[in-house]
Structure P
Amino acid sequence: MEQGWAPSPLDGLKKSAVAPFAVARRAKLSIAFPGKRLVIPAGTFKTRSNDTDYRFRPHTTFAWLTGINGTDAVPDSVLVLEPNGSGHDSLLFIHPRSAREGSEEFYRNARHGEFWVGRRMTLEETEFAYDISVRHIDSLDDFLTHERETLIIRGEDSYVDSRVKEHSDDASLHTWLAEARLIKDSFEVAEMQKAIDSTHRGFEDMIRAIPSAVSKKRGERLVEGAFFTRARYEGNELGYDSIVAAGSHACVLHWIRNDGELRNGELILIDAGVETESLYTADITRTFPINGKFTEAQRKIYMLVYEAQEAGMKAVKPGAKFRDFHVAASQVLARGLEAMGVLPIPAEESLKPDVGLHRRWTVHGTGHMLGMDVHDCTLARKEVHVEGILEEGMILTVEPGLYIQPDDTLFPAEYRGIGVRIEDDVLVTKDGCVNLSGAMPRHPDEVEAWMAQLQSK
């Protein structure tokens, strides 16, 4: 069994483009926590059922600090920043490629053996590609026995958690890493654009799939499947479970059953994003007329949401409060509902924080931070994030919506069951923001033309 194996190094191995950015991120982390050992696990397998695991995705902070993600990510890896007197040494502990000699892992280990799960990098290959000192995971336990004040990202690897004493400042490590990721570097912005461009192509796949899905049992899933194919072909995975909501399903904010029927004359709301190999995800929503043409009622609701989104994006700029774009969009929606005669009180009264009757039809916020996690940086302090100030380099969604339940008698019958959301991903720039997903049509005339063009081929 151990004889007759030819050398098989990775041909054409190159240094990862993210490596210098990861080095810079670790340097900032080192400055923030002088003298402390920092332990960041990648996480381990998550069991789906019995001996079947979900596809592995490393913990976001591990991937951000190492650059290791996608198919290069190895379960049970651990990043350690070890104090050296002037800063920290970055040490990466991994389970390397299975040895052919002196071990049966190649054949016997169903989780790590190459015969079972494919080739991993060797220690030397990983060190070269990611510009970091790499050690075998088997040496981690002995390493951690050396007493030193240690902070850890807990909850990702139970074994590592058990080897490191709890520290009152563990939470501060979580917080610092979340806040550090609020502002994207140039590598991250480029990866986000890749995710958005792939998502654009995935939406076009779905538009092409709509006619063949009409009146089919669980037609929503036929549309969903078209996007999943694009996500797996061009990226790592879906950024999140796709929402494909036809008809009144669009009024269910997190509709992921996707088991409904598409009917001509109704709308279909689609919220989907491709996650790249680098784990950056888009988050985009479009609402389409299933037969390619908006009715008068559908267009009226759509235009109100469109105008709200326009107002929201104009409010995204450096120095603005994070909540400002939500306030701007909400003002448009509330006044539009008042003009339609369905809001029982004046819009200005409804917009008061302690009133909010317009939220009957728009219950969610207008956006969130976006990056490696679809709802990014949620462990950041309120005063830095949701109550903070926008800064150049942040990426966020702008996604107002209106949802009229099918049994809502405050609206005339022709409006009931209409749900519309328009969502784009924007980068805060020096003078305002740029819509990274702006190449995807948004105005109803453009949406109709987009559908006609794609479905005619």
Structure Q
Amino acid sequence: MLSESTISKILDHGRQQGADFTEVFVEDSVSSNLSLLDRKIDEISSSNSFGVGVRLLYGDDVYYGYSSDPDEANLLRLTANLGQSQREGQPGGLPPLQQQAVEDIHHVAINPETVSKSERVELLRQLDKLTRKHGEAIQQVSAGMVEKRRSVLIANSEGLWVEDGRSYSRMRLSAVAEKGDGPQMGMESPGMLGGYEFFQNLNLEEMAESAAQSALKMADAGYIEGGTMPVVLGNGFGGVVFHEACGHPLETEAIRKSASPFCGKVGEAVGQSILTAIDDGTIANKWGSCNVDDEGKPTQRTVLIENGILKSYLSDRIGAKQVGVVRSGSARRESYKFAPVSRMRNTFITPGPNSVDEMIRSIDFGLYAKKMGGGSVNPGTGEFNFAVQEGYVIRNGRIAEPVRGATLIGKGHEILPKISMIANDLELAAGMCGASSGWVPTTVGQPTLKIDSILVGGR
């Protein structure tokens, strides 16, 4: 990390460049990746990243630069270049830096550095074996673990000094089944903000069965005839649809640019009364949680939608100021190479009163999208297109044959009012979210829910 003396000089140099606000972000991170492909070691890698980001604000204008060279003279030159010719220097000194206490609620039980590579390889081999026992049709298995330990320091011209440590652990498993009409893949990728205990506590049999059975069922699947129909959207990673189509448009990064269908809608109904959506960065050891955001503000629980009414947005410093809301501790960035912007943390729809059986029975013909895959979205319009990884036809109130190749197509703000039933089976799922401040760990989630009408792409 940098010395307090060097950081103070950078902050003072920002004032000398006429900046209204100066921020220093220091990061030291270590990442590792270990993977097996068909019982053989496919990759063993590790990397270290250190760097410093400097941000100057002139009103609503942001100037950001970074360097991997911690030399004081170099960082002062960087600061001067950012502020060059912007404004005359400001008189008066800066408030003294005061270290902010951080309550770390994300306990690490086992330091990853104490665990040997041989133990990790054996765990992956066990996961491979458990996956293959589901039949000879499982032609390929890939298993891997990804870990990252991130130490950050954030200081600014308002006197803030805060340090935080984040330890991420994630397991990835893919199973490829082949029988008949080409190969199909099933995947599982749980993650945690925590140490090696995450891998030790995983239910490997359950994880292997889920990936293998998904691949096997889709290998036998036909295709659904596309059209507008009711859809039962599965829990867990099914929440990626809300995350992408509604979550991003609720970030002030979109609101302040008038690039969201939710602009000016706070206090208005955007869904039925059954719908409540939360973004919570305070859940202990959850993948998308953090003690403080990347501006050094303590994270919090934010109610986005309550009983169908839009309540608030997710905000960072710039977004809060421009939109006229309070900061929600949602400023995030991939690394020191990015300026922070408002981003989601753990975003989910809360449980409802219905059962999955009740939803299925209410549909004559439709789709059960048990597991979702990737997709694309236009945050400005809310338009989305998402692939269904594992799907089944609903016929006469019963789950029928499996189908592949289905997609869900629509606009987030138009779909919300069509969510009419929500179950009590909330699950959360780890993912990575990309935006203007890079890729950050986020959690998506929801209970199983019914969308009364949505366009389903098929054959």
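Name the one structure among P, Q that log10 I(q)/I(0) by the Debye sum over Cα atoms at q = 0.11, 0.14 Å⁻¹, for residues 108-339 alone of -0.84, -1.11 was derived from.
Of the structures listed, the value fits P.
Once distance in nm of label points 7 Å out along Cα→Cβ at positions 44 and 164 is calculated for every structure in P, Q, which label goes with the largest value?
Largest value of distance in nm of label points 7 Å out along Cα→Cβ at positions 44 and 164: Q.
Taking FRET efficiency 1/(1 + (r/R0)^6) of positions 4 and 196 (r between Cβ atoms, R0 = 41 Å, to 0.05) as the quantity of interest, name the structure among P, Q where it is greatest.
Largest value of FRET efficiency 1/(1 + (r/R0)^6) of positions 4 and 196 (r between Cβ atoms, R0 = 41 Å, to 0.05): Q.
Out of P, Q, which one gives 26, 17, 10 for semi-axes √(5λ) of the Cα gyration tensor in Å, for residues 36-123 alone as computed from the coordinates?
Going through each structure in turn, the value belongs to P.
One of P, Q was used to calculate helix-only ellipticity at 222 nm (-39500 (n - 2.57) for each DSSP H run of 4 or more, over all residues; to 500), giving -10000; which?
Values: P: -10000; Q: -5000.
Value -10000 for helix-only ellipticity at 222 nm (-39500 (n - 2.57) for each DSSP H run of 4 or more, over all residues; to 500) corresponds to P out of P, Q.
When mean projected area of the Cα convex hull in nm² is calculated, the result is 22.4; to which of the structures P, Q does this value belong?
Label of the source structure: Q.
No value in this document is a laboratory result; all are computed from the given coordinates. All values reported here derive from a predicted model rather than from experimental measurement. Cβ atoms are built from the backbone, for glycine too; each structure is taken alone.
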